[in-house]
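Okay, got some structures for you below.
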Structure I
Amino acid sequence: MELHEPKNLYELLTLNMEQRFANRVAFRWYDADQDVVVEKHFGEYAQDIRRAVNYCLSTIPDIQGKRVCVWSNNSYHYAVNCYGVMMAGGVIVPMNQRKSWDELHRELELVEPSAILTDGDDYGCNEEMQAAYGSLLRPMDAYKAYEPAELVNRIDPKALMVLMFTSGTTGRSKGVMLSEANFFAVMDHHLSVGQAYLEAAHDPDMLVGHLTVLPMFHLGAFGCLFTWAEMGWAQNLGSLRSFYKDLKRMPSQAMAAVPVLVQSIHHDLMAGKKSKLGDLWALNCMSAMFEPQILMDLSEHGMFIAQLYGSTETTGGGLINFAHDAKHIGAIGKPDGHCEIKLDNGEICMRGGDVMLGYYKDPKGTAEVIDAEGWFHTGDLARVDEDGYYFLTGRKKNVIILDSGENVSPEELEGLLEKCPAVKECLVKEKGKKICAVVCCEEADQQAVRDFITETNRTLPLYKRMSAVEFSAQPLPRNAMGKLVR
């Protein structure tokens, strides 16, 4: 039969994994016990997914619509189980195993799981997890004992399929409900990044290895389970801690990068240490605003930069930027037509098939962000230039509203502070009705920072001036995605 582009997970497995790309590498990872890099091809991957489907159907009665949590580090088993649960008709819930027990317990009580798949590692609250949910805990590799299942398409494309918690930089995380239709509504949007890699390399047949170091409980990594199976490309499973070793062990041309990694890569390139990066030459920058000069430096040193702006609530869909010119490289992107985008009083709003079903068991929270006309209000403030590029100006929730009624964007002031060479990182907040700068720097540099703030304040209106400063010798708190916690 003539093959066509997969439009759902069933076709992704039966057409791409088992036919088109059966002999291509789907995953690589380093096995420390054997000191070797292990490879799994798409054909093997598909058979293991079928085993996981059989396991789920055999051990979770009436699994359709039931929630199955994954509490684990990234692994091949993680990917297999996610597909297995979804294709058995269940709802997969990737969880941040590094959260406090109080936060995890709250999320688990909300989810009411039928099973919790875990790798058995100690994440600091194993005793509490065992006491509260011991009967639901299951090993990640249990599927291996089962025969591959005969598949039928059990997925309702418009029903809840993935429940993913937000990163929660300003408060408690919320459960974002996503459907199969959501993921395939943004498929072409995400595939355009892969196509841009091929165009930049002038090689339409190139097979790319994508180094995955972001946790799979984050949409930026979870979505790769679909995108790279569409492209027939390999995911190389690594970690932030072993980043440079993983680059040497596995041929990795591309990766999704958050600010902490971009800064590290930038440091290496500017120091003439490009060899540390192995084959890496393409970065998909997400989850934050990046310093334009850093991106320009990366581009001028041979890096291809793609920027995606989106959120968990929009299945990662939104704006996209492939520009490498100085005028536009600092933008978060332009619309590509996969959804509608507008500014409402400066706030980015989106509408289309990529917008979530809603927040889990939280209709009030859902109504606060999705209006009656279906527009999702992102909370991000932006401006649009004459070429149609969007530039972030701040977060609506972060805006400091003074007693005078004046609004102050902390991100604007943070951008000014970051120009001080002594500042390692910073954030601006309201404290005691004052605008306070929190700065991480060396103790010996504190006076230089104070002097810089004094000079900066002279260029600002009175209401924007930073009248308090706090110093920290330690890095400022960040969430699992490397975003500063406010």
Structure II
Amino acid sequence: MRKITKGAALAAACATAAAALTGCADAGGGAGGGSDTLKIATLTLPQSLDPADAGGSAMPFFQAAYDTLIKREPDGSFSPMLATKWEYSADRTELKLTLRGDVKFDDGSAFDAKAVKANMERFAKKKGSQARTLQDVKSIEVADATHVTLKLSKPNPAMLFYLSDAAGLMANPASFAKPGDPLKTRPDGTGPYDLDAKQTAIGTRWVFTSAPGYWGAKLPYKTLTFSYFNNETAIVNGIRTKQINAAVLQDADKQISIEKATGVKTVKQEFDVQSLLLFDRGGALVPALKDARVRQALNHAIDRDTMLSKIRQGRGKATNQIFGTGTKAYDPRLDTYYAHDPAKAKDLLKQAGHEKGFTLKLPRIPAIVPDALASSLQADLGAIGVKLTWETVDQSAIRKIFTDRQYPGMVMNNGQSATDWITIGEMVLPGTFNMFGTMDDRIKGLLPKIQAAEAEQARGDLRALNEHLVKEAWFVPFYRMSYLHVSDGSVKITPQEGMALPSIYNYSPAK
């Protein structure tokens, strides 16, 4: 098979950013690259190259080696890829796909409906971070080589999105039965690139070269390199010295710094919303959080405008809602529902029987919660009598947070997809960010109506759901963050709806 790699261990991820920067200079033809070379810097470290582990900002790594059933365009619309057509039944519980009949894997075996069935069943069974996206698929029926039907237990308005994302990545089923999970380091798909064994050091640098005989349109770059960095300072230096062609920056200070550099091109994108996600709305760990008035008090305690001005340099917009501006659920009035009002917050705590306050212990990943944000939140909550204590953790403690459920909440950055049901699936339905399965009669009544209708037809119910979540203070959102896509001037970058790191199809040589 053509997609292979050196057996470098993932422990190499601990290599310094300086080492990664040095490495990206020798992959693909010299500093800055040519018109046929693209070097992308990223803060994302994929668990593996097995589609079962795909998701989030790691998706571009997988797009290089694998095609998805459906392609998601930069504006969030869908277009054919491995599937040429799709059609829902009247009750939206069956999704019929028509597949391309001229695509083969490296070993000569055909991509067909049986391959789709094998991939999706394996994806759900492997229990990766995105496996839940197929939880409504009760069966997959193969009609013939180019026709397959997904039978759903209930309508899922986000299914097309999922098939354009991790759940839609198609690997060669011949790899599934091989010992040692070879796909983790040896991707085997139908994608536009092959992983280059000689130049790749997994955990530090991934180098892909154009796949000969690729069935689709050739991308403009013959060589595609992803380099992992553990800080944005090194990325900024790489852009300035043209050892990196493209990257996305989250830190406001780094954004301001790079905008002043000669020859750099930038594009802004509002993507993540930063929030205190309250997991424990039932009061299992912190009894006070069971009372909506307490959660409302937390919202009134936060001085969002000052945080945005001082910590984000004004780059973003304060908000009280988790739904993004591109959704049908979004209501601009809800952005300012909770004014900064410590006196009102104290009164709400008093009404709820917590006049003396309480203690809130939260995990802190420094990359998400820097010192300035940690101190700001402690001060704001302390002003109303809530003692916030931080327990610093690293990303290896994710199990402690999401599996062992040791904390009542967490400060997180969450992407805001334009697909309403993506937000509902991640934030409202029982699962990762509703780990205690909180639900009430109002939500239970709205969800079936939203599921059964087209998004536009469900606009009223979506807005009602959003308003209910805000008024019941399910979350404590701070602001939508502005990201900055940057290039060394040689690349045109088009941001991707629903992704912080653009799709690999969204880069082209600058004119």
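Read-outs throughout are calculated quantities, based only on the coordinates presented, and are distinct from any laboratory measurement. Fair warning: this is a prediction, and the values are worked out from it, not measured in the lab. Cβ atoms are built from the backbone, for glycine too; each structure is taken alone.
If FRET efficiency 1/(1 + (r/R0)^6) of positions 143 and 431 (r between Cβ atoms, R0 = 41 Å, to 0.05) is computed to be 0.20, which of I, II is the source?
Here the read-out was taken from I.
Calculated for structures I, II, mean count of other Cβ atoms within 10 Å over residues 343-350 is largest in II.
Comparing distance in nm of label points 7 Å out along Cα→Cβ at positions 79 and 455 across structures I, II, the highest figure is found for I. Of the structures labelled I, II, which one yields 0.50 when FRET efficiency 1/(1 + (r/R0)^6) of positions 55 and 175 (r between Cβ atoms, R0 = 25 Å, to 0.05) is computed from its coordinates? Computed on structure I. Looking at volume of the Cα convex hull per residue in Å³, for residues 71-198 alone over structures I, II, structure I comes out largest. Upon calculation of mean count of other Cβ atoms within 10 Å over residues 103-110 from the atomic coordinates, which of the structures I, II produces 17.6? Working through the options, I get structure I.
Just checking, which of I, II has the largest value of relative contact order in percent (Cα under 8 Å, 6 or more apart)? When relative contact order in percent (Cα under 8 Å, 6 or more apart) is computed for each of I, II, structure II gives the biggest number.
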